[in-house]
Each structure stands twice: as structure tokens, then as C-alpha cells.
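Please go over the structures that come below.
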Structure I
């Protein structure tokens, strides 16, 4: 099922769209660097323009190689606009730490972010759409789609799936301590990094769960106390492995 471009270059092409203008030393156009940031998340923001009005939509995304997918309601005006294809920018970001300096100017964040550019289109082919609707489950919970009841025709009809091949992309990361000015070193105020993590909590079973039904292996990555980005990255590796065997 995976859609990896064979013999793809190790970096994305650089243009005026994705060229880093500021703090370029934090940036990369390396495909693996971009994919690592995508692999560690599940929520993105997709931006495009409809009739001169900018929109930015938060949504779940997944990727197979350099193909990005997201979905929404078939009743959405914005999604219907994508029928013929439109330029779009999909952004994923992770907050990793609060950086407190000795001056307000040098306060910052530790983060990982990726911006991906391409032409977003609705998936019209029924087989491609059906595979994508399996992918939106199995990418996060590998093997779970086979455990679920079959999606109905009405549910499929009510869901629009968008695909966008990444034409250009860039990653940007800050992962260091405070960048104080030398003269601020004697200012008597605490400075440093406060790490930020999204941690998986204890499960809350459905009140209507049948007796004896336990979590399956499809949820093995999501253990209480584990970092979410690590669990998502593990799930992506398992998903890619299953797709390669298909």
C-alpha cells in the first residue's frame, strides 16, 4: 500500500516556497528529517486559498512515503473546492521545551516542525479511497482495521479523502539550551529549559464494552506513561512494514 517514490533523491528540491529565510542553520531539506517529524505526529494544519480567502484547517493526517493524506466531511465547502486540485501547505509542529533566558528577547522554544508543499486533490478512484480509509486507521493502530466492522457505503460517501504528493518541503528544529548574550550571564534570574512532553494516560474503556474484550496488539504502542511522539513513530514503522509485505 505504501507509495514511496523509487530512487527518490535524499533531499527535497529547494525553491522560493520552502527556502528557509531565518535561522537557516536550524533547517533541513532532507527527506528523512521531514519524514521523522511527520511520523511523530497525527495532527496537522493545512492552509490554502479559496476565492481569495485564506483558510487553515486542523485535521488528522498520515503519509506513505511522499504522499500525504487527510480527510473530512463531504459536505465541507473547502474540501469540495479541492476537486480540481489546488496548491496547499501542510504543517506539522511539536513543542519540546520552553526556553527561558535572562532577557525577554532571548526567550524561545525547543521545537520540531515540517512544512510540506504540493497540490491537494480529492481521491476519486474508489479503490484508492478505500485503501486510504484503511490507512487512516492502520497508520496509527497497525492491524486494527481488520478488527473493525466494515465501513458502510454511506459512511464512505460522507467522507472525503485528500491526497497530496510532497513537491517541496523543509524541516526546522531547535533543540538546545538558552542562547543568552554574554553580558546577561550575571543577571540574577533563573534561566534554562523546561521540557514539554505529551504523555499517554491510563485508558478509559467504553461503558458499553462487552465483558472479556481486551486491548489488541494493534494498540501495543500506546502504553500509559509513554511519550506520544515515540508511540506514533513506532506505529509508523510497523505500518510501513506491513505495507511492504502487501
Structure II
């Protein structure tokens, strides 16, 4: 399984709706992080208790994701936090089910209550602003399944280990990335953002470009990450060579 996993083609199948996200997440974990096992998910009892407390039925995709990997903090909580079933809440305006927080409380991710009956609803993000009257739920990704894939990919890039790094790019670095890495078939987000967050693959290194403001990288080996550091020169946060 590990050797057969093709990140780009597997991701394309998920984005195009031809494949459930769980096979991709299993393959990614086995090939890039650590394989999933039977204890990595929340139980049916945990999910049922959350539904009873909230008085809502969780979307099918959210239930399946929680059951598969919801307890794996290295996939759900290195930077931002996927809430556990007991932490799920409805926002004060009673507009959305909140299931994820930004690590400093600057934003929340949610599913609009009106779409909870959908199996794979859209996901929205709401900034935490000083003027609460300006806060709005804004489009993030069109499908919850894509959001859960994005969470696994993003949190894997934020691990505290030798295979991860961050670069605040100088002029021309993003263009070099575009020229020398493969753009992965994942939609730019948040919805409507230009250029938005985009994903790239350079050999055995996964990269996320946050609209030119930051580049995160995860290599399958330390050597592959060093190669990308050389390709994209700058003050990499964890480069101590």
C-alpha cells in the first residue's frame, strides 16, 4: 500500500468526486506520516452523545472522518484544532455548527445549520473580529470532505519534527515554486480568494503556498526537505545547517 500510493492522482480522485476521501487519508498517513489504526477514531457512542447534546444529526462525512482519525492529534491539532465530539458547539447566532478553531482563536470553521442534513455540506470560516457586528460566515471549501483532507494535509505540515519547515518568501520565490513544483489538483481556498492557498509537490516534498505570505513544507526525508530549501532560498525557520 505504501509504495502504490500516488498523492497527486489520489487527491485528484477525491477532488473530482470519484473517490471517498478516506482512501486518500489512509494512503497519505501510511506514506507520509504514520499509518492509521483502529484506535484513531471516536466511537459511535461519542458521536451519538454529541448529537444528543446538540440536538442535531452530524453530517455523514463528519461522522466518518471522526470515526477514522478524529483522535489523532498529529493529524488534527498541530496548529489549528479539530474539536472533539464533546467540544462541538453551535455559534451564538445559531447559524452554524462549529467544529474547528484557529490556534489563537482568530477564526472558527463551521457548517451552516441549514445544511446539516446534507451528507457532504460546504464549510465556512468566520474571523474573530473586535467588532462582532462585522463577523460573517464566509466560504472556505465547497465540500466538507475536502476540508477534512485539507486538515490532515495542513496539520501534517505543522508537526514539530525535522521533516517540516516554514518560509516567509522573498520576491520571486513563489514564482520559482510555480516553475519547479507540480501544482496539486486541489481548489484554491478560501472560496473566491485570489490567489488563495495552493498546494504543490516537489519530488518527496509537499508544499502549501498561503497566497504568497508563507510557504510550509513537509518532506518524506530530511534530505528531500533540504533540496527544497536550496531550491527556494530564504530564511527557513528550522534550517540549522
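Laid out as a table, the results:
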{"item": "Which of I, II yields 1.08 [Rg/Rh (Cα atoms, Kirkwood Rh), for residues 47-166 alone, calculated]", "result": "I"}
{"item": "Origin of the value 26, where relative contact order in percent (Cα under 8 Å, 6 or more apart) was derived from one of I, II", "result": "I"}
{"item": "Winner on distance in nm of label points 7 Å out along Cα→Cβ at positions 119 and 159 once structures I, II are ranked, highest first", "result": "II"}
{"item": "Structure responsible for 67, 49, 37, with Cα extents along the principal axes in Å calculated and labels I, II on offer", "result": "I"}
{"item": "At a computed -9500 (helix-only ellipticity at 222 nm (-39500 (n - 2.57) for each DSSP H run of 4 or more, over all residues; to 500)), which of I, II", "result": "II"}
{"item": "When mean count of other Cβ atoms within 10 Å over residues 15-22 is computed for each of I, II, the largest belongs to", "result": "II"}
{"item": "When FRET efficiency 1/(1 + (r/R0)^6) of positions 55 and 215 (r between Cβ atoms, R0 = 41 Å, to 0.05) is computed for each of I, II, the largest belongs to", "result": "I"}
{"item": "Structure responsible for 6.4, with distance in nm of label points 7 Å out along Cα→Cβ at positions 183 and 207 calculated and labels I, II on offer", "result": "I"}
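Quick note: the coordinates plus some simple rules give every number you see, no bench work behind them. Note that the structure is a prediction, hence the values are computed from the model and not measured. Cβ atoms are built from the backbone, for glycine too; each structure is taken alone.
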